[in-house]
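Take a look at the structures below.
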Structure I
Amino acid sequence: MKTLALPISLFALFVVSTAGASEAIRLSEPVQTGDGYEVFGAPIDAEGEPVRLGQIIAASDKYADQQVHATATVSKVCQKKGCFFVAQDGDSVARITFVDYSFFVPTDSGGKDVTIVGTFKRKQLSEAQARHYAEDAGEDPAAIEGPLEEYAIVATSVMIPTS
């Protein structure tokens, strides 16, 4: 089984560019706003200091199936409706989805440093799931062969800077 711990072929250091693109899609309204940020999903309590995604992935056994408060950069956003994004911290990468498909992030969130609250997991994807994700991310789904493994966070909250 291939591992997407470093999915360079699928999502490698690609930062979504909105230059010349149509207006961003915003299917969810923020539940919290502040000076320079918006929170999507559930409000974020000010509990503890966030941990870098790279640290969480480096200690993945410790954090598996645990609630995390992580920071990372959005490297890729689903451009259809903002229903997932790929978070990156150095070489560490995780797919961020939203609990019960209950909220979305703006499609112009690429390149922003975000705070994510949710459950950290190591997931196995079928070839069909991996191809679906690749297509939604603007990649070539035909390049996917066989099942894959990836790191993921099922988020309850995402804090995104407004600038």
Structure II
Amino acid sequence: MSDHYSLAELLAQETQLQFEFFNNETAWQLGSRLKQLADVQNAPVAIEVYAYNQRLFSFAMSGTQPDNQHWVQRKRQTVLRFGHSTAYIGRYNQSKNRDFEQQTHIDAREYCAHGGSFPIRIKNSGVIGAITVSGLPSDEDHQMVINAIAAHCG
């Protein structure tokens, strides 16, 4: 993972990019926005919006592989377990000079710290899901998600 964002910048994104409310329509809007961004970039990504213990939006662009869905699941599980973006988890562990997936309490088949999944957080409430992209380099997956959420939240 490159040093595109600092830990402080990643935490600031999580503080700033929160929702007043989130429902199935919000999930559809965000997923559709991500699909449009992927179209413009001709990006072979898998997209998922997951909230309230269910997949509310899922789309696989042309050029993706079944493995992309596995990456989506691992990224989402990391956000749901640790409450931070996978970019933050990766950068945090990098700052501690350790490999996230090699820690004894982490099952690398279930979790990963590669950018591309971001918590869905409702203001004054907490994390209720994750928005995930997989298929590009880690920082690009993260940036695509950030761009979609920022556009949605204004």
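Structure notes:
- Comparison of I, II - label where distance in nm of label points 7 Å out along Cα→Cβ at positions 42 and 114 is highest: II
- Test item: distance in nm of label points 7 Å out along Cα→Cβ at positions 106 and 122 calculated as 3.0, pick one of I, II: II
- Entry that produces -15000 once helix-only ellipticity at 222 nm (-39500 (n - 2.57) for each DSSP H run of 4 or more, over all residues; to 500) is calculated, selected from I, II: II
- Mean count of other Cβ atoms within 10 Å over residues 98-105 - highest-scoring structure of I, II: I
Each reported figure results from applying straightforward, stated rules to the coordinates on display, with no laboratory input. In this text the structure is predicted, and so the values were computed from the model without any measurement. Cβ atoms are built from the backbone, for glycine too; each structure is taken alone.
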